[in-house]
1. Match the computed value 2.2 of distance in nm of label points 7 Å out along Cα→Cβ at positions 104 and 616 to one of the structures 1, 2, and report its label.
2. The value 15.8 for Kirkwood radius over Cα pairs in Å, for residues 192-287 alone was derived from one model only; which of 1, 2 is it?
3. For the read-out semi-axes √(5λ) of the Cα gyration tensor in Å, a value of 40, 34, 26 was computed from one structure; give its label from 1, 2.
4. Using the calculated result 5.2 for distance in nm of label points 7 Å out along Cα→Cβ at positions 152 and 312, pick out the matching structure from 1, 2.
5. Among the shown structures 1, 2, from which was the value -17000 of helix-only ellipticity at 222 nm (-39500 (n - 2.57) for each DSSP H run of 4 or more, over all residues; to 500) calculated?
Structure 1
């Protein structure tokens, strides 16, 4: 049990917080929150097809109300929210995401204040989110789906349409995914699978549409629910400059364009007096569609801009209400009970199901409102970042985790398409809630895919490769004793630059002789020979494992051969080794345990805008994690006490600079930064690869080291000086 708790500590902590927030929400608003749609659902427990909302939610709501009242339904929805979070975590873990990444993917659904509020509402959103999670599990959890799972997924989508009409948009990314999986579109089986999925959707949707036709006389999936196209076009229609038939002119809104609310026009047909006088026998629905098509032909760009503008709102960092948006406060906690019908009518509903009047616990409601408004929600920009991580897997040529990659693309594509389809209808912050299920999964799986190649960790020092490299060194240098001040250089195929680096290396620094140990990391060129010819000690590692692995060998080998102070520098001549006294002086006078150069405090020649930005981004992240000012986390020119370098657990074969830095700060070591110079590489080529992939891996290592060193307290000392 203890091992289980430690393994899933972050998820359990988030679950505890999410549970506490849900209990407070359930207690604050009794028996539940009732929005406009809530009354429609409650009035259609007879499951008629001629109502505005389809019957999917009522199929679940009816048996729940038979067991308990509205408070019971809200409680079930809160439990469902917790279960969805666990499902997200389990799916991400199954597809290869690390525990902390999977837990962070579950955090939005657990902690978002708007999610909490909608769970307390008698509304269909939570059921729709559960169906989205079920869709992900069916398609992703067991590799490439067969036709049976695809058919089940089609049934889930079909039922999702009956829960929320926007669910019909899921059919597009679903069918594209089925055809794209393993390039199935090239084979008849792929088309068979797609046909099975489409048929499953049709099996649910078409019979329901037939029933709606029988009850209303018109084909559709709901009763009189207005026209999406009319609502969208009426909001931008420039009627003064449109040449409309006089019969259609009556459909022009009277409000100024900036003040038009799409929602009002979409459901305008609920008003029996709308749109005004019409010729006898005129079909106002057909005329509204004709008006919409005329506007669309004349003002297609205005309509497109409105849709794109609404879609872009989904990724705002903050939340606010534009003048033509559905008001945001509908989805915010209020300090009084929100009334969307006459008070006696609301009380009649709550009395009939729970035997109580609607009430609010004001202190708790105030706390929930403050939490929600003051940061207790997932910013749209964060959701956009998750989507970007998922889409970036398209750039990953090597696909070590195809399941994670395809899952990232499907979750990102489905989430973005659903948001866009909602924006085509109209913008409402309520319509962003499904993204809390889809886009965090996309982000977790995208991050997993982008960092998959670097997730191999080294075993504890020394492993078999370390032993072999050290034995080879001692065989060639049986009596070697290194200087108290030793420079360690990790080099992989640096024949073009290592000679210049060693020629410029000072022979002594602040009165101490300087020895150089070059660790050749499984290279295939003449780096070892050139380094030895320039007087350096050379340790040859037979297998290329990465800079971190090579430096770890160098730290231990140098310390074992007499070094008290270790300086690291790059083998490509980007660092100015004449600045070494700045690094070594604080070590010798006892004012620091670890000294690192900083290009931001000194001089920098940057050849990549992305890396320039990355240096600053990761410095900010490291500062936030360690609560100390850090300006440069990846500068290769560093000095440290040898025993400290050997005491910090180092397990990353690559991306090691942040692991060492955060590992040292977690031990309470005194860290200083000094202004240094970073020049452009003069020989060879960078081994870092894609900037985006490198950045994702670097972030993974940094946050993972922080979690182990600061949160789990592994290897951390409490003294002001490292032992």
Structure 2
């Protein structure tokens, strides 16, 4: 019989902790048969946040290697809260060097999060292994962001802070000691028999002799997510230029070909703020040199400067594996793993020495000549394209642990480099995990299902990461336009032409519509920038699931499964859930259409909602069916919504632009518009301004717009404020 330790956290004790307004430690010991004493520590670390340590948590976890500082004051502003989970029901067992965790589940409780899933929003009833990997088309836990954080419809969240592969059974395992067991039924005679009996628990298995858990109270799900993001440093605040339109050029383009492409954008009056260079910019790739190929780019500094002079930033592709044909190789080799990838050495970036060597090399070859950021590729998996778990690293950290946090480490190193230069960056990354919400990186992958992209966009808001449904190629003009419409409402609006050489105008019959939506993206930058500021300072996801929106009431449904001896021998029910619409910022509801669709249902939360383009009332707390035509993506604005817009610019200069302030509906409202220099970290020193945009209404339906700029505050980006009242088309 294996020794077992069972640790039960007592309700009455934890309630005392959770009601306290000061921080302290609680230690208690339970001695189980044939086991040594085990200590559990519970610590309230901020308003509505608790840390629970059971057994011997490993030193390296998801957060330990990252330069993040919780936004404590912002957490306190959310307010005090008690955890709605009954702490006595959270059970830990340590068996054979592994830690077992059990959380309770109530009958109608819903669970969200647990990684970047592409097909499902609600996770109850799922079995998965949270494992950093390339997404292969199944929601089984292997994904680019296997964040072990869940948020419950009861209004709390929990992070299992372990850098191990974590097995999860979310409402699937039925225990003999269940307080609410399912009823045993006879399949032969009872039509109510189910192949998946009701389960009242979530269970997790961590291959370590202890674990740390962080609990985040609400009382709403959004507030639990906010606390989680703020604990991890807040959300990312990208530079303003990062919210424009990006274009990644084909792999082997030269400087002349890139500049020709830029000129074509200008000739066609198409927006462009960032050019992305793929592997061919380097002298060696797969593995990498991180040094410029002088045959294609004979004057890298001059090339980057010429783009900067045109108000276009440069983003360069890299992967983590170092070629022998680089000056970096010998310096880094002592700090690398036992195995190579694509014949390149693998740096152990948990070591300060490796971080500093990379810092020096990147600074010399990219940052010092004005490169604005990176696309950090190939740090996620396929098992064939990564080191195996039997690899060893000089730090002594397990290959499994480093795999789980490698994308996070790369983000951390590069962000720190730019922070030293007081320049903000914005880039792409192939993987990330908990703790990266404050890093200005957006996850992408090679999977290319448009509908599933939207589900991933929704799920990203539960787990503290950003995701983009980038555009690469399409079979038809309709698909091309629908993808473009979606990407222009995501964290990065980007065409990735690295392989196909596509252009925004590749389908002439929809070129004007593509141009229109890209220009709308540029107009929305003031609104989007404020949305990201609220992410940074308040932890509110910039793109978020409808489930986090107040007044959203759509319930997922189980459709009766049909018996099929081959495809569905247990007649399993199929879950139907809304996973194709989302919120952007405080006021915008976006409902994409997909190829072949001419109409769709849109679920409007409580209150009145208005058409973004016309200002007409669309509905009030109801499900509507819309047929917008091909030219427009359906977008709706909450009653009282204020949307600040710039002109339809094609390049983003560092200057003031006139501001159109749209107001929708009937409600009096007040919107705080954010502004700073858009490029540096000076906002961390208080060099930023919140401008109050107010709309007052009178008893006769008249409206008046007011702009309040705090006294002695600087305004970097706005001038000539003009209100436009969309419901009445009055302008003042």
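1. Working: 1: 2.2; 2: 5.1.
The correct label is 1.
2. Working: 1: 15.8; 2: 19.6.
This figure was derived from 1.
3. 2
4. Values: 1: 4.2; 2: 5.2.
Clearly, the read-out refers to 2.
5. 1
Bear in mind these aren't lab numbers, they're just calculated from the coordinates by the rules spelled out. Since the structure is predicted, the reported quantities are computational estimates derived from the model, not experimental observations. Cβ atoms are built from the backbone, for glycine too; each structure is taken alone.
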